[in-house]
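> Following this line, the structures themselves.
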Structure P
Amino acid sequence: MNPSDIPFLSATELGAAIGRSDITPLEAVDAYLSRISEVGLKLNAYITVCADEAREDARKAGEEIARGKPRGPLHGVPVGVKDQIYVKGIRNSDGSKFLEEFVPDYDATVVANLRRAGTIILGKLNMSEFAMGDPISSYFGAARNPWDLERNPGTSSTGSGAATAGFLCAASLGEDTGGSIRGPAANCGLVGLRPTWGRVSRYGVDGACWSVDTIGPISRTVTDCAATIGAIAGHDPNDPYTGRVPVPDYISALTGDIRGLKVGLVTELMDTASGLDPQTRDAVAAAAQVLAELGAEVKVVSLPMAQQTGPIVRTITHTERVSLRPEWVRERPEDYHFNTRIAFMTGNLIPGQVYYKAQKLRAIVRQQVLDALREVDVLIQPTSSGPAGKLDFTTGVASKEAAAQALVEGSYRGPYSLSGAPALSIPCGYTDPGDGGLPLALQIAGRPYEEATVLNVAYAYEQATPWHDRKPPI
């Protein structure tokens, strides 16, 4: 194989080629490093590229495979991780000046699990400063969307979306609080899974909001997503919030058979009058029809508070985020990006009774989601209100209307952030060529700890549609 073609293989295709000795792990790493050298500056997806470390790990992986000791479908595959996930001996900045020199002395559990699966850590990926969700706030500059360099790659896992879609790593890890896995996946035409809260350890991850944060994969295919979540999931004694629930073989669960499965289309999030882009609505409605043609029973269901979940999530996450290091806001406000500073100062001003009310509303939303999932096996809806918007480098709050729209946008992903249920974003079409040919996304959510069902529905849809075959122009 031509080395320049290697980065365009899916993660599991690459893993299979490595397992057959068609490609060595070192050749895979070098191919990605060459690709990063070629287009990396355009996307600004990496904060740190671990070239020497990756090559050394690749040599070890190659030796293991040559001795007939394969570790699984991702053995020897180069991946990237968001720069709030600790990698021993490598800078972990959180996209901020505050931590530009911080180097952890241990691996996060998810990184240790990736290493156990034989993956190669290629580098640390760009992100919104302290995962606040502003696409321009990284101290290292904004990451760019491979579909259009002037577009938002999705927040706050900006680099995870950009690098995976731009073929700068085979797969990546992001962190999803209000939608920071699903949003980048939607904007960049990828598959992104927010697992059940408690399915994946957060030990060794700089938190944004402890009661909502979840680590998960951003991948180019559903099979890649299944392989990656299978590698990182499971109980961790270092994280007491991880569940003692067996981790299934997610890849084996990808049968594509969804006959008789009950699918609920969330009516509140299909209303163009509340800001949903018509092309997105049509694409999601068409996806529902595809699922029906595959044998699923599709019906309309209601989440009465769905459209209010954006403000609820924002109240909880802003309050919890600023509580982590409040002295920095008081003593070094000028060291934050201006937009992060505004967000943190706003979080400081949220009254305790408002936070308490948001938590009570959260319990109501969670019950509504769980009640709906007693009627159906999965819920479907748009991941976002529309395709990726233009990057706006204007600092500050443009208007009350703009701030309100950001809360509306958060409501597309809010029900599952608040309920802790697993939710996945997958491409379901593209805008018209005159509108840029940008990815549109379907969101599929399921019952807690039933990621396998969510993944299989996504797989059935992926295999029945052509959307995953498109590549960005970069």
Structure Q
Amino acid sequence: MKVMSELENNNKTRANDYVHNVYEQLKKRNMHETEFLQAAREVLDSLRPVFFKHPEYLDEGILERITEPDRVFTFRVTWEDDAGRVRVNRGFRVQFNNSIGPYKGGIRFHPSVNISIMKFLGFEQIFKNALTGMPIGGGKGGSDFDPKGKSDREIMRFVQSFITELSKYIGPDTDVPAGDIGVGKREIGYMFGQYKRLKSKFDAGVLTGKDPEQGGSLGRKEATGYGLVYFVDEMLKGKGDSFAGKKVVVSGSGNVAIYAMEKAIQLGATVIGCSDSSGYIYDPSGIDLEVVKQLKEYSNKRIKDYTMDHPRAVYKEGCIGIWTIPCDIALPCATQNELDEESAKILLENGVTAVAEGANMPSTEEAVHVFHTGGVLFGPGKAANAGGVAVSAMEMSQNSMRLSWTAEEVDEKLKLVMKNIYTSANEAAINYDYPGNLVVGANIAGFLKVADAMVAHGIH
């Protein structure tokens, strides 16, 4: 027994040293990429028990390989605005890992886009995609182009220039981009049209997020928000609870937030707050979702205009204040690092029982620690918001088979995917001695699937 104890202790020390050394090397090589390093640290720390139990992964150099993208493309995007002025933006595509399938991940158009954010999102996508059970690898792309205030023609010209360059690196069996912030079915339509023009063939599976009338999947618009709520529902069921009668606060008011609110309301909850980048609204009688949809999906107005239809609702400037609203369930669906330690403490003091991420990494490390130590059910983004990419993979399947599933068929498949993700993350957390910690569980479950494929494919 003493020999085994010493062996175990040596394995644990070796595992800890390995993780530490890999992360230190990452910091040296990517010292200015704060978002990427934050995402990598969270994943690497949670994988320590894996290397303790499976030292063979150390010998294969899996961490060094999985934290380095297969390739990164940066390119100039030149376009002409309506005034005839030449504009220049920067485009990105990070193809991170294709061990279990073609690279898959959205394209984001936003002024904040840079290489650090692209790598953070692409790295997260590896594990998120693996968790879906679909044969898709991890990637991400985008540009610092801001579509706000641009005409349809300006957006079309920019997108055509963007995809002309990106088309060199993508394909149905190579890399399949989708939409993300600033990229909806309009932008995807422009991309597909230009790609088709360049390639002289109809490769419907090269992009997902298309209009259902043009090869897209029904249910894709709702998928991330619905999937988030299905995941939370599984967390609650694990504690013998449900959405019925719960007060819910959702940050954001884009697709993810709107359809998370819709599904939460369908399951018996009352959504009392939502936000946009300017501020937030609090409606204690329950958010009128149709008004929010009218403002955000059809009119492109600000969330403060909600009070024109509902004068009893309260609007306040500054979106971070939304976390001061007492609620049972909080769903951050806006952007990375929007929920900090102070906000997490306020939510905890006000009685929150469950938090799940509809956006990518919206909670800071300190906030996650507050939730875990406070006994709050916490669903990390790579598990909780995987519904969108799951339905994107379903769109790829439909394109390959020249089929179109009904919205009900897609929704049933989505429910099953989210249930399986929760089960996989929960079981991995238990098996590796972190019961209830779905951050660790999701990271381990996703990692094991990818790592085993990397080992099977040999060193490259």
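> Comparing distance in nm of label points 7 Å out along Cα→Cβ at positions 17 and 137 across P, Q, which is largest? Walk me through the numbers on the way to the answer.
Numbers: P: 3.9; Q: 3.2.
Across P, Q, distance in nm of label points 7 Å out along Cα→Cβ at positions 17 and 137 peaks for P.
> Okay, next question. Of structures P, Q, which gives -15000 when helix-only ellipticity at 222 nm (-39500 (n - 2.57) for each DSSP H run of 4 or more, over all residues; to 500) is computed from the coordinates? Present the calculation step by step, with values, prior to reporting the outcome.
Details: P: -12000; Q: -15000.
Source structure for this number: Q.
> When Cα extents along the principal axes in Å is computed for each of P, Q, which one produces 59, 59, 49?
Source structure for this number: P.
> When mean count of other Cβ atoms within 10 Å over residues 9-16 is compared over structures P, Q, which one is greatest?
P
Computed from the coordinates by the stated procedures, all read-outs in this text should not be read as laboratory data. If you're wondering where the values come from, they're calculated on a predicted model, not measured in any experiment. Cβ atoms are built from the backbone, for glycine too; each structure is taken alone.
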